[in-house]
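The following blocks contain the structures, represented as structure tokens.
Values in this text are rule-based calculations from the coordinates and carry no lab data. Bear in mind the structure is a predicted one, so any value in this text is a computation, not a measurement. Cβ atoms are built from the backbone, for glycine too; each structure is taken alone.
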Structure 1
Amino acid sequence: MLTTTAQMPKPLPVPHHATEAVYLTADENLLQFVVDYYYRRYSKYFHQEGHSQELGVGYLYSIPSSPKIDLAPLPARVNAGNSNLLCTIDTLQLALTFPDRTAEFIARADILATCGVAGQRLVIRVNNAVATTEGQVDPVATQILEKVVLPPLVRWLENLLLPELTQSLGHDVRAMLINANVANDQVNGYARVLGGDQQTQLGKALPPTDMERVDGAGRVRAVVREDALNVAFEGLVPDPTWKKKEKESCSGVSAEAEVKATLYSPSIDISGDRATCKVRLKASAKVSAKVAGIGHSIKLTGECELKPVVRLKSLDGGARVAVELDMKRSDVDIKLKGDWGALDFIRKEMNKVINALLDGLLDSIAVFVSNIQLVAVDISKLMKSAGLEVDVTADEVGFRDGTLVGQFTVREHAKS
């Protein structure tokens, strides 16, 4: 029996309210994909020949099929303790060469481990590993299993490149994984979203969802709360300022007009299965001129609320999901107001200049808003974080009661 001490954080219960505004989950089959891939890639851990000087015996062992992964709840036949993952090798072929004879054995191995979070990545830490021969018990075979066979298997399992759960979010959503737990044959992760100086605050907690198993395929689910989307949107609308200037001669006076416009405070609101968006727009115009040798300037200001249409778009065959905005130019309108003071006598002419400049800025703003695309979910990126290429099918994508929800089925990439 081989035993190691797992240094893993304890999973935390999911509260009724939480700052973790993203729920990410991957099922048992998805982890099995990783195990199968790295079983094929690193055969040295599963087929080995050598000689033990200590025991005076030659050995040859082979594991002909990929180890199998079970996530909690674990089978009743094992004493799980604090473990939440069982890695089973049903058939281990072992041949021993003694000075005067040879012997062959069939063995099995059970490796109990804890799956948890280290930094932003899922990791496995082995708690206990046991290998036993079928039928006859041979003390030399038992020692070879414990001292030769199990240690590299433990290293292989602990060094698996498991998915980084937050990589299932798009590149526009920066998230930090706070907690993960294993239950009902899946890994449940909770993340906080960061953007600029902001991060998601206390809000409705996201309860875990039991995903129905699909034979021969893994499943992934991402649930993103609307406040997490808003933090991400802030990064896509970084208070850009549009400017235009023009000089004009009117009523015998040389005047200059400068118009500025700025977008700020974008917000998404999700109610039922629909999402709406609001973006604040403020604009100003400054007119400067000299009258009788004395410089004068006035400022006009205005503010309004834009309400672009919100749409979900599937990208890359459903592997990515983006939130897009659509802003019609006819829906962008703003009035500037202010006191013209000493420059009132050129107001009519300069208003034409200001309106022409402002129209140009509003054209650019409508295009800018319509080009905003927030990639919220990216399952291909998630699987690449584990070194895998897969085919992804989007099973469910939509807005649901204050959240964006996506559930996906993942299969090994079909080679042409």
Structure 2
Amino acid sequence: MRVLFVVGNAGHHAAIAAPVARELASTGAHVEVLSVAELRALPSPASAFPGARTWPLVPGGLRRRVPASLTGAAPTSTGRAIKRAVRALAWATLLRARTSYVLARARPDVVAVMNDVAFPYDAVCAAARRCHIPVVLLQEGVRFPLPTEERTHTPYGATELAAVCVWGERSAAHFRAVADGARVEVTGNPRYDTVDVERTRAEGRALRDRLGLTGRLVGFLSNPIDDQGFCTTDEKLALFERFLAAAAPALNDYGATVVVKLHPREHAPAFAEVAQRSPAKVVMAADAPILPLLSTLDAGLVLTSTVGLEAMLFDVAIGALEIPRAGHVFDYVASGAALPLHADDRAKFEVGKLLNGFAAESSATRARYVDGHLAHRGQAAQRMAAVLRTVARGTNRGT
């Protein structure tokens, strides 16, 4: 059996795929990796897959020929048209031939991807299907409608997939509604198979000491909602600034420090500039390991990211900040697991509640929410591997 994983970063993508790759390799499967990280100017995930060949989609000598603007969302119709044209040109002149070459050399019985609709994953999936290679989607994050999907009418998980591996029953409901004939299997998320809550909390306490953080800690746990198409980058930074200004009285009353943790694709200096002029105490924690940092928070603030679910693994109280024109786009608030927050006069009272009372009153709800979203903890890698084996057996492509 031969498996090709298409991996977009050395962070959460590698954390999901690598345990599955190890499980497959332990039973004799041949595993290779196609990395698209270099296309996004991100570090290669190769070190997470020792013993497996990692093919960069863009070879080192050619990376300067690929425009940095290929990935992410464009906020205007003109920008989207330009991006579509640039992507089509890059695919036609370089990436299509490279993908065909990797597929021919790797000879996979099944291709495992983290995304089936964003560029270049969509094109890689189409290339695999043209070679009659089945594609299995491994859920990469919490699911909610994206503006880009609404424009293209192609939701995540809705392409021609052989199977979809999802984290829990709450995600399964989304995929069963959109998957076109694909098997939806609740496997869990391998990233959390080996998370030891108490050990991570100990690491979090050490991290707090190392960073010199004292008092109450509120995490601002951002993610690229601008890339997702909800707003422009300037609008996202303005939202951050308005929230800090509105919440500062409550934060200062509780002696709280805002700890800013960004997604790797976000620009830390721009956030740091906003933080410097904030009336609240703000610390940037760009290099802090995510799970230990989450474990030491008194509360966390999220936009749309999976990071809120991760914080709930440590029973951290969560607030979800409303995105202008979009609202609270994931079910954190609708489920009662998170407190709705706003970047206006309401923030003072909302943050006060988040730091005083909401944690205790919502603890049971958070625990049920985590169970609904993260099934089979400790067994997820084995379950995903089993799905890939089943799909590969149906290809009859040999070994």
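List of remarks:
- Test item: distance in nm of label points 7 Å out along Cα→Cβ at positions 316 and 380 calculated as 0.4, pick one of 1, 2: 1
- Parent structure of the calculated result -5000, given that helix-only ellipticity at 222 nm (-39500 (n - 2.57) for each DSSP H run of 4 or more, over all residues; to 500) is the read-out and 1, 2 the choices: 1
- Structure (1, 2) behind the derived value 66, 19, 17 of semi-axes √(5λ) of the Cα gyration tensor in Å: 1
- Mean count of other Cβ atoms within 10 Å over residues 52-59 - structure with the largest value, from 1, 2: 2
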